[in-house]
Structure 1
Amino acid sequence: MMRNFKLTLAYDGTRYRGWQRQGNTADTVQGKLETLLARLLGRNVEVHGSGRTDAGVHARGQVASFRADTGLSCDELLSALRQYLPADIGALELTEAPERFHARLSAKEKTYLYRVWNSDAPCVFERKYVYVFPRPLDLEAMRSAAAALCGRHDFAAFSTGKKQGRASTRTLRSVTVERLDGEVRLTYTADGFLYNMARIMTGTLLEIGAGDRPAEDIGRIFASMDRTQAGFTAPPQGLCLLNVRYE
């Protein structure tokens, strides 16, 4: 009998070309999962992720779904995934899901964290998970700009994709900017994210914090719908998908 499964994952994206399976490389998270599931279940399995994290981006709570005709229990299948997945991909939880559940289409909200190492001191042990940006930052200016980002907007200027109008409209529910010792953390929660959206918002907020553009620039950037008007695309290693919310 065909069953629908919900899988929660964590992974270190450092050595992967992103989530999405690609024909020219085996080094994608989706590719690793599908190859292993095919071996465990004796047939091809298509895995759907809640979103396509970019090359080098990490996840603490990525959610995937797949259908399989298997007599294995969730515990047995989870144990096999934990045994054979590489050490930088962790299967956290596996449950049987309702028939209509789909990791991407059923998702209501996602939260990403971007970590910035904002200090002259070396960041030895966390260097693969932060972006080193030692310039002084005005966090109040960043918070003011972050508030202007929130709400329902056309985020075309904050994406390297080509969508516009309804296709690039998202609701950014919250942005927090906080300091933790030498680190500045930016947390974004939205009903969905465009390609590179979190990284471009981060680059824009960092430029504002460094005094390279005013906090009031956010409205102008939205109105332009032009990617070149927003800030730089922050590097991937600082970004992590924290969790995905479903009803």
Structure 2
Amino acid sequence: MSEPNVLVEKQDQIGFITLNRPQAMNTFNIPFARELNDALRALEKDPEVKVVVIDANGKHFSTGISLDEFKGKTPKDYREFIHLMDEHNHTIAKMKKPVIASVKGYALANGAGLSFACDLTVAAEDAKFGTTAINVGLICLGPAAPLARNVGLKKALEMVLTGDIISAAEAQRLGLVNRVVPADKLEEATLELANKLAAKSPLALQAGKAGLYAMQGVPYGQALDMLSDRFAALCCTVDAEEGVKAFLEKRKPEWQER
């Protein structure tokens, strides 16, 4: 029996998805993409999991779609195939739980897109990012959606059209990475961030993520009203009452709702 393309495990309240095609630099193919999305959806439904981490076996996070896939397909086949390759962008955005990418080595093309699509990213100092498909006559349009949201149109165009590879430090400067750490501290730093989020109210995390995604592209005044409504709804929950009470009583809160 062949190894699964992604591995899934739970540690306390954190769900881990490990990209597991190290022999192919964790490139995307059809089974890999399906298993990744299935794993994300399964952890989203798991009541014991509050935060999801995506990491990778081998030297590299992911170097994109396997080039072996780009042959022998009809236009209809390509449309279905590319939609599947990009499906994680939809899946992560729709999830209520925060998703953290833990990036080492190369995160290129669809691999970079996966990191950009995650809510937060921790990267090793020697990690490299690039929307590199242009260099083989293709183009990183799927990854461009989360990329442009983070860096704006002009920088996204530069990255997608040149295919240049940037350092983890530059990715952090651009807002594509939250934390850059020594390579030997990547797992520790990722776990520290995941545990910090897992200690928060699940309902507050959900409200924050959903609200910030929903405000994208919405006029400023409308976004303010929408976010105020979401905050007001959160204030009516048991967890909000417990959080305020615990703070005033100088004790650790006990979250009830998920």
Structure 3
Amino acid sequence: MSLKTAAALVIGNEILSGKVEEANLVVLARMLRPLGIRLRRVVMVEDVIDEIAREVQQLALTYDLVVTSGGVGPTHDDVTVEAVGRAFGAAVVTDPRLEKMIRAHYGERCTPGHLRMALVPDGCSLETTDDVAWPTIRLRNVWLLPGVPEIFQLKLQVLVENFGFAGDAFVTHAVYTKMDEGHLKPLLDTVVAQFPDVEVGSYPKWHHDSYTTKLTFDGQEPERVRAAHDAFVALLPEGEPQDFSE
């Protein structure tokens, strides 16, 4: 399957209150780029079922892939499963396979709270790989991932292996200069006008010994990206660029 666009829905009061630092978006974005998928939108919401459902419904209609982060645990504020079900008009049911796995894992320590993690939207798929046996819930183009960064990253591999993405990877070239953005602007404007299909970024760095501004050139056609990079370097004063391919 060839996908081009993605959106992320980050769920949790703890993120919006600053109690927990969000760490999953950078991992998701970096995973998607080599697959040729652009992360186009990120939404953050509290643990409110109606709000989550509304966002899921809209994002699923607009983007090829939607990844949620958070709200799939055993406590009262883990409401993502119910919200995603509501977004698609699906009832929430107990999956026998998940229930069996949970009971086997916790044994005599298993509680009703633990069994809440066996709840799924009716009609969903439970995706696994040889290396990740614990299922990941997918309903249509929406993947429900935990908010815990270590588990989130692990389950991203389930997503990649099950979809078998076929998009063209994004290519990036970078240039590091001692020039500031004010002096770089006319040079950048020239390259942007000449290469509208290449995404050009400029990122200043304060109090750094090696460089003042990092410039990046991104796209899915390697020759065009390299040409834009080279055109920019040719405009720089002699001795300016420090060139790195990423």
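Values in this text are rule-based calculations from the coordinates and carry no lab data. Note that the structure is predicted; figures quoted are calculated from it, not measured. Cβ atoms are built from the backbone, for glycine too; each structure is taken alone.
To which of 1, 2, 3 does the computed value 19.0, 66 (Rg and Dmax of the Cα atoms in Å) belong? Structure of origin is 2. Of structures 1, 2, 3, which gives 52 when percent of Cα pairs over 16 Å apart, for residues 10-81 alone is computed from the coordinates? Value 52 for percent of Cα pairs over 16 Å apart, for residues 10-81 alone corresponds to 3 out of 1, 2, 3. Once relative contact order in percent (Cα under 8 Å, 6 or more apart) is calculated for all of 1, 2, 3, which comes out largest? Largest value of relative contact order in percent (Cα under 8 Å, 6 or more apart): 1.
A value of -11000 was derived for helix-only ellipticity at 222 nm (-39500 (n - 2.57) for each DSSP H run of 4 or more, over all residues; to 500); which structure in 1, 2, 3 was it taken from? Traced to structure 3. When distance in nm of label points 7 Å out along Cα→Cβ at positions 50 and 130 is computed across structures 1, 2, 3, the figure 4.9 traces back to 3.
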